[in-house]
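Heads up, there are several structures right after this.
Each value in this text was obtained by applying a stated rule to the coordinates, not by laboratory testing. Not measured: the values here are computed from a predicted model. Cβ atoms are built from the backbone, for glycine too; each structure is taken alone.
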Structure I
Amino acid sequence: MTKRLYVDQGTLDMDRFELPDATAHRLRNVLRVRAGEELVLFDGAGVDARVRIDEMTARAVSVSVIERMDSAAEPRVRVHLYQSIAKGERFEWLLEKGTELGVARFVPLIAARSVVKTGAEAGRFERWRRIIIEAAEQSGRGAVPEIDAPQGFEQALRDAPGVRLLPYEHAGEAAPDIQAALTADIDALFALAEVSVFVGPEGGWEEREVELARSSGVAIVTMGARVLRSETAGLVAATLVMQAVGELG
């Protein structure tokens, strides 16, 4: 399988160039590639480049472009996942799997009952970014999802674009599911081509948060009778949105 790596935008503008230091280090010391091998580079601008490694030294890695081709198409509807921060590896798992699925943007969310606060996670942003990049490389994404700085719930309600959904375990039998909520707002869905999903923390949403969301025009939806872990709920909600908009076949 041909290795596929992300590089910063602008890197692929020339036919022959040296790779950035971080990428070169990864090729030499992690992936153990050699001169003469081929790989695919992408920069999120919609084009993949198949390149050959011309020269590899301790100081630099030079490559030549063999072929340029369109990157895999991104989902037609951008999903913004406002995911309450979970502990350690659980949140990282969600970032990886959400990237594979096609989420366009992650916003780490701080809700009233959040166990993890911004101070504890301040040093993890670069690790989160690396996880997303590697998941985009592995899954063949044409772009790397965005990840924002952690954000409070009220600010998120003000800023979230498109059709907005909040899964709530106590929504009740009368509440619509995600498919029904998106169908009810179908004109806005395809006019705006964006969906924002708010996923609560391990302790669940406070009632005042749910009412604040409802009064802000957010649709309160159900995902069934079972209570899911926060990171599981985020992935399931994003999957149901992708299914509803025709991105899963």
Structure II
Amino acid sequence: MCARLKVGSIQRRLNAITEAHKAVGFDSPTAAGMVRNTLKGIRRTLGTAVVQKTAAVTHDIRAMVAATDDGLIGARDRALILLGFAGAFRRSELVGLDVEDCAFGKDGLTVTLRRSKTDQEGQGRKIGIPYGSNPETCPIRVLLGWIELAGITTGPVFRPLTRHGLVRAGRLSGIDVSRVVKKLAERAGLDAANYAGHSLRAGHATSAAIAGASERSIMNQTGHRSVQMVTRYIRDGSLFRENSAGKLGL
């Protein structure tokens, strides 16, 4: 377990370095061959098993929404985690959204992803977000509330705030998403160390699997290109829904 944690810790630090360089427009030194070869050697020595962050399933998301602040920061954080959860977005996809990428209609919200991790050529893809049954956790109503309250008409959807609560012109980073998730997880009584930005995406797939959603529908939302990539989430979601031990009459 210690070896696995050590490899995971190194990878998280490398990811943080990459994010920091991207934020200021520089190439990351983590892409260098020497760094990659060193990391491969560490993995061979300590093992390649990765400690995954905990999936934030539906009841976790509800608890996190209930733990948000009042005012602008709460409006932003609620919109961030609800849209991230409903759309199964990667952190980079979530913070990369502009108002122009969001089309609100009677059936729900259509989000156009201009570029993603698996779409480096920028062909784009569209993701549908339906209205929620509860206004307090409906990703569309909450997102509209944030946009209107913040007075955002163009550009980045999710933005940082000054210490005085004023909306800044830039956009949040992927690290900021993780910080928001960890903050709200802790307030909701969860172990914040086990949660991060990926918990929203993993939570969508796991919650959908628990509810009986098909592999195809989950993959359409997450953007995974192979069943193997999404199988672990579906497997986790089916641990108790399709468990033979429940048929034993204990």
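Which structure, out of I, II, was helix-only ellipticity at 222 nm (-39500 (n - 2.57) for each DSSP H run of 4 or more, over all residues; to 500) derived from, given a value of -15500?
II
Here distance in nm of label points 7 Å out along Cα→Cβ at positions 125 and 141 has been calculated and equals 3.0, so which of I, II was it run on?
Only structure II yields this read-out.
One of I, II was used to compute mean count of other Cβ atoms within 10 Å over residues 173-180, and the answer was 14.0. Which one was it? Don't skip to the answer; put the middle values down first.
Numbers: I: 14.0; II: 20.2.
This figure was derived from I.
Taking Rg/Rh (Cα atoms, Kirkwood Rh) for each of I, II, which is largest?
Working: I: 1.04; II: 0.97.
Structure I comes out on top.
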